[in-house]
1. Can you spot which of P, Q the value -21500 was calculated from, given it is helix-only ellipticity at 222 nm (-39500 (n - 2.57) for each DSSP H run of 4 or more, over all residues; to 500)?
2. Work out the source of 1.39 here, i.e. which of P, Q gives that when Cα Rg over 2.2 N^0.38 Å, for residues 109-180 alone is computed.
3. Where is Kirkwood radius over Cα pairs in Å largest, in which of P, Q?
4. With distance in nm of label points 7 Å out along Cα→Cβ at positions 349 and 397 as the yardstick, tell me which of P, Q scores highest.
5. Given a computed value of 11.0 for mean count of other Cβ atoms within 10 Å over residues 205-212, which structure among P, Q does it belong to?
Structure P
Amino acid sequence: MKFKAGILPFVIAISMIVALICSAFFLVVYYSNIRTVQYKRDLNVINNLNSLENLVLSEGGLYSYDITSNFDLWGRGSDSVSVLRERWGGFELFKLCAYTNSSITRSSLLVANKTTVYNGKALFVSNRSGQSLSLVGNTEVIGDVLIPRQGLVSGFINGRSFIGNTFVKGNIDYSNGTIPTVSQEVVDYFKRLRLISTDVEIINYNQINTRSISNPFIGKTEYYYSMDPIVIDKKIMGNIIIISDSEIILTSYANTDNVIFVAPQIRVKSNFRGNFQAFSTHQIIIENDVILDYPTLLFCNAIEGSQVRIGYNTVLKGGIYQQDFMGEQNDVSASIIIDQATIMGQVLTSGSAEVYGNIYGQLICEKVVYKDSNEKFYENYLVDCEINRTLLSDDFLFPIVLMDQSKDTQLLRRVF
């Protein structure tokens with residue numbers, strides 16, 4: 001069969017079009033297969049990361065601090081993972097990574113404890129004072145308690161006595177001579193925060209002009225420092241430690257999340273809202289009408305005259321810890337003052353606690369003190385306050401800071 005010469009170009013064109021279509025089809029199939037393989041690899045890496053998270057939540061204590069552990073998750077040679085365990089204030093931080101040659105995924109977990117010392121107890125007052133615990137006015141203690149062996153009595157101040165029907169709505173037992181102590185890990189951490197390593201880059205905070213600062217937890221910690229007072233009036237989030245040799249002041253314009261502050265004195269101004277961890281050697285003052293969101297932790301060294309004061313109408317969700325973090329002394333003249341504020345969590349001091357507000361959780365102290373309008377002090381008196389263990393949420397997690405604290409770690413939050 002003969003074709004006209006004019007048809008040939010059309011045949012060639014159609015052949016080229018068919019060839020291009022076939023080539024395109026094969027390319028689509030090829031790259032689709034590549035994407036499918038990569039998707040499976042990515043999915044495998046994600047699944048490995050999820051399995052790694054479950055592993056460290058159940059066996060996190062097996063990993064040494066500040067040392068990256070690299071291993072094959074399933075022993076097949078294709079499931080590489082790494083774990084870095086660090087301390088982040090009162091919590092533990094796990095930086096996790098799962099990877100292959102072509103895929104990598106990371107996560108950072110803050111871990112806390114489900115239980116604490118004297119778990120379930122509302123109140124522990126040391127037996128060392130040798131005085132009974134006196135209740136006055138509309139005081140309510142709800143939950144089991146450990147008190148001095150001299151027992152509970154109705155106190156009498158300025159013509160007022162206890163007006164309740166029962167001293168304690170819970171079981172009553174007697175305390176031993178001392179309160180729990182912080183772990184050596186926390187003592188060492190507190191010391192390291194005050195002595196910045198020469199190996200880290202230090203940024204002068206007072207030279208920062210940006211309106212916000214953030215740093216992801218998957219990377220290295222950023223350190224900001226000043227010898228002078230530091231005023232916080234911006235948004236600060238993430239893997240950041242701010243240190244002053246003088247004082248840190250958080251204004252109502254500040255917005256903080258997961259940040260650590262370190263200074264001899266730390267003050268939070270009225271109307272501030274946020275969460276953070278504070279480490280102070282002398283004094284922490286929280287002014288009136290402040291909301292400190294969960295999980296805020298305040299740590300203050302217990303030396304002569306050191307003080308933590310929580311102002312009127314302030315709410316703190318987390319914990320307050322005042323002990324000998326420097327390993328130097330443990331002076332019972334230190335004090336925590338809760339001035340018609342509400343604490344949802346745990347309060348612990350090796351000194352005295354003045355409670356004029358509410359603690360929904362647990363109070364552990366050497367002694368409780370009340371000061372009347374004439375500046376007269378009454379030792380081991382609780383007046384017109386509420387300590388209620390039953391109002392602490394079942395989801396509340398405690399920091400990992402105390403000796404003899406059973407390990408029942410759970411995920412506090414994912415941090416980015």
Structure Q
Amino acid sequence: MKSLIDRRHKASSSSHQVRKRDLLVPIVILTLSLGLMLATGLLGVGRQGGFAASNADVIYFYMSAKAWLSGLNPYDYETFQKLAQPLERSDVVPFAYPPHSFVLGGFLSIFPYSVAKVLMAVLNLVCVVVIAVLGVRLVQMREDAAGVVRSRSAGWVIPTIVFANPFTSHVLWTGQTALLVGVAAIAGWILVNRGLWLVGGILIGFATFKPQLTVLIVLWLVFERRWRVLTVVGLSALLFSLVPLVSTGVADTLSGWLRAMSDYKGTPGMTPGTGYIIGISSVVKALGIDTSKQLTIALTVLGAFPLTFYLFRQRRWAGKSDILGLLLALPILFVYAHDYDLAILVPLVASFCWYLRSRPLSQLIALGLMIVLFIPYRLISRLDPPVLFLHWRTFVLGAIVTWLFLLVVRNRNQADSLTHQNHPVAGVSLK
């Protein structure tokens with residue numbers, strides 16, 4: 001009897017040690033990825049100027065709000081340059097965010113510029129944590145709906161990818177808004193699909209201040225005839241734009257914004273064809289073929305819109321994370337996006353965590369694609385590769401999007417197969 005008790009005690013102790021080892025690896029990986037993000041994205045390790053040089057892009061929101069509150073038009077490049085001079089910034093490019101970006105700039109402009117930069121850093125840090133939690137939540141919602149045991153790996157794999165990828169670090173360092181938009185879009189999507197249409201609609205309306213990334217979410221709401229949500233989205237954007245529209249007039253504000261967008265895309269580093277701009281139009285430009293606004297419109301109308309409609313037709317077999325991930329990824333491929341905008345594609349990671357949960361080889365392939373997607377541009381450009389290799393991210397993202405579409409189609413085919421097995425056609429054997 002004593003021997004049996006000893007064996008059970010040893011087995012229990014061994015099992016406890018295995019669980020501790022299983023927890024130790026994720027904790028170490030998460031800690032290392034978090035430390036890397038904080039060091040490079042917040043403290044400026046390896047970057048010129050340290051923390052004092054961080055959050056340089058805050059000036060665009062800060063000074064645009066100051067301009068509107070003073071009755072000036074920040075879309076006028078000369079005016080914006082003059083506003084930036086007291087802050088010793090002579091390197092500003094045209095301000096091209098839509099008028100409802102004032103909701104962020106107005107908040108930041110309440111404080112001294114140095115404080116506004118710190119606030120933006122804190123806001124982005126909060127968004128990093130929230131977007132990781134939302135990614136894990138997307139997987140858990142799917143697992144709960146399917147009645148399967150929650151995967152422990154998703155709880156650390158998704159945060160690790162969020163923390164460790166260099167685009168998160170870049171957004172933190174520059175004070176960019178991709179994470180802010182990502183959190184608003186993902187949280188808004190979840191809330192709208194839970195019936196909380198008012199708060200969800202406000203969040204999506206806020207996220208549309210990066211319209212090139214959220215255009216397909218709005219289109220999806222049109223397909224679903226979510227008129228109440230669309231009304232909230234539109235009214236929210238209008239309310240957030242109220243100060244600019246009153247300050248410089250509706251016509252001058254909107255025409256100035258459209259002109260500023262065109263000027264912005266013409267500045268060095270912002271034009272399609274450079275390695276920092278992702279998408280098909282950037283690849284076409286890199287090949288020496290002249291691109292124009294008409295090409296972007298054509299790619300959107302002939303590429304992104306039809307694929308969104310096809311996804312809408314297949315929505316029965318697609319999860320909410322699949323749909324949202326594709327609605328965020330397709331504009332990056334077909335419209336216009338910077339490489340750091342890839343930081344918002346957490347729903348894609350959630351989808352692959354779900355589909356590949358019991359397929360180790362496919363997990364390694366998916367992880368490999370994501371690692372390749374996140375390789376810093378400057379590391380590849382130093383090798384002086386052929387021009388198309390400098391746009392590898394467009395091709396990798398295209399492969400990931402195609403893979404996810406195929407997984408959705410496989411869901412449909414499996415459902416059709418089960419339907420035929422349960423209701424066989426007369427005279428046809430399904431054995």
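What follows is calculated from the coordinates using simple rules that are stated; it is not laboratory data. All of these numbers come straight from a predicted model, not from anything done at the bench. Cβ atoms are built from the backbone, for glycine too; each structure is taken alone.
1. Working: P: -5500; Q: -21500.
The value was obtained from structure Q.
2. This value belongs to structure Q.
3. On the way: P: 24.3; Q: 23.5.
Going through P, Q one by one, Kirkwood radius over Cα pairs in Å peaks for structure P.
4. On the way: P: 2.8; Q: 1.6.
That would be structure P.
5. Working: P: 11.0; Q: 23.6.
Answer by label: P.
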